[in-house]
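Q: Structures follow.
We did not get these values from a lab; they are worked out from the coordinates using the rules stated. As the structure is a computational prediction, the values presented were derived from the model and not from experiment. Cβ atoms are built from the backbone, for glycine too; each structure is taken alone.
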Structure I
Amino acid sequence: MTLQADKSTDGKTLTIKMPQEFDFRSHKEFRETHRNPGTVSQYVLDFSRTKHMDSSALGMLLLMREEIGNDSNKIRLINCQHNIKALLEMANFHKLFTVV
């Protein structure tokens, strides 16, 4: 399953539905979602479909954060299943991102 990115009607929020397997195979497609932000000031990563995430996915999240200015308030990780949320907390990502 691939990523799906949708902008809000005002163009300020980009919601990205993450794939079932978020790993290095998603790298290029994930990077394209935030390469040219235009009017986007808020990113919502919807993990409702994600069953598995590996260390390369954690690295991709860190790169995204860095590329958009290291602002924790600009990226929200939502609908994380228990195992994904546990991984994020174990890696202290809940301190770098808003995890809902």
Structure II
Amino acid sequence: MRRLFSVEEKENFTVVSFTFDEFLSPDFLKKLVPPKVDFRKGVILSGRGPIWFYGYLIHFYHPSKFIAAYDPRLGGAVVVESHCDEHEVGDLIKV
């Protein structure tokens, strides 16, 4: 499998993008090590993947300031978890 993740640092958040070049089975999670990020910033997840993969990443990045999922149809990322006053669940962050 080619490189799964790419990371792009922004001022207030980190974009963690992923792409797959083959089918993933759930046991893949047992050996997965997502990229480390600065938890003082938010995390935006971007990529096409199964819901269980997103669930795993949201749990993994739980300590971050906020977590949002990028939706190209909205032109931004929807906050799905927040530990700060700047962003509430349901907010759209333009990317």
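Q: Quick check on the output: 1.4 is distance in nm of label points 7 Å out along Cα→Cβ at positions 14 and 30, derived from one of I, II. Which one produced it?
A: Label of the originating structure: I.
Q: Assuming 37, 27, 21 is Cα extents along the principal axes in Å as calculated from a single structure, say which of I, II it is.
A: That value comes from structure II.
Q: Let me ask something else about it. Where does the value 4.0 come from, among I, II, when distance in nm of label points 7 Å out along Cα→Cβ at positions 38 and 86 is the thing being computed?
A: I
Q: Which structure, out of I, II, was helix-only ellipticity at 222 nm (-39500 (n - 2.57) for each DSSP H run of 4 or more, over all residues; to 500) calculated from, if the result is -3000?
A: It traces back to II.
Q: In terms of distance in nm of label points 7 Å out along Cα→Cβ at positions 6 and 70, which of structures I, II is highest?
A: When distance in nm of label points 7 Å out along Cα→Cβ at positions 6 and 70 is computed for each of I, II, structure I gives the biggest number.
Q: If relative contact order in percent (Cα under 8 Å, 6 or more apart) comes out at 20 when worked out from the coordinates, which of I, II was used?
A: Going through each structure in turn, the value belongs to II.
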